[in-house]
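Listed after this line are the structures, all set down as structure tokens.
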Structure 1
Amino acid sequence: MLVPPCSNNPHILGANNKNLPRIAAIFGTIVDTDAVSAATNQRVIRIWQQLQTIPQPMFQQLWTILPLQCRQRLAKHTNPALIPTPAGQ
């Protein structure tokens, strides 16, 4: 069962949210793929949208450390205002 990060479950998030990057990478790997059912996909999207309510600098840091493929899959489920633009653009 997926527990929303906003529940602050220390067993899932880890101390100081240290597991958050791994959780986001897993979401970016499985969202919109055949690896999960449609119901699970929708749940992942809802949790990802909840994640976007963390402080913007924290979210942007999380975004920048995600692998490119994960960012590409998650982009359509992400508020564009939260996605950092590359330097020089």
Structure 2
Amino acid sequence: MFSRRDVQKALRKKGFGEPENRDHICYFYPDSTVYTKVSHSGEIGIPLARKMAVQMRLSLDEFKKFVQCTITAEQYRQILIQKDELIP
């Protein structure tokens, strides 16, 4: 479905931070409890994409758009605000 690198690139582009010196590759969205873990393997299939979407408070379709960069950083921020995950 998606390469690990494409997902990581989209996460960084949309403001997720990656703490250093962690055993797992975790990304945290600033000023929120939103996070996701990225697989060490090369491809991210549907089952893992669903789990990541839930962690990021997105539907699977929204997650696909997020990775494909058809959802901008500001649009993602607005999604989180609408879902009461961020204070405007």
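No lab work stands behind these numbers, since they all come straight from the coordinates. These numbers come from a predicted model, not from an experiment. Cβ atoms are built from the backbone, for glycine too; each structure is taken alone.
A value of -12500 was derived for helix-only ellipticity at 222 nm (-39500 (n - 2.57) for each DSSP H run of 4 or more, over all residues; to 500); which structure in 1, 2 was it taken from?
Numbers: 1: -15000; 2: -12500.
Traced to structure 2.
Any idea which of 1, 2 comes out highest on relative contact order in percent (Cα under 8 Å, 6 or more apart)? Before the final figure, lay out the partial values.
Working: 1: 33; 2: 29.
Max of relative contact order in percent (Cα under 8 Å, 6 or more apart): 1.
Given a value of 2.4 for distance in nm of label points 7 Å out along Cα→Cβ at positions 17 and 33, point me to the structure among 1, 2 it was derived from.
Values: 1: 2.4; 2: 1.9.
Here the read-out was taken from 1.
Of structures 1, 2, which gives 35, 30, 19 when Cα extents along the principal axes in Å is computed from the coordinates? Present the calculation step by step, with values, prior to reporting the outcome.
Details: 1: 41, 31, 18; 2: 35, 30, 19.
The correct label is 2.
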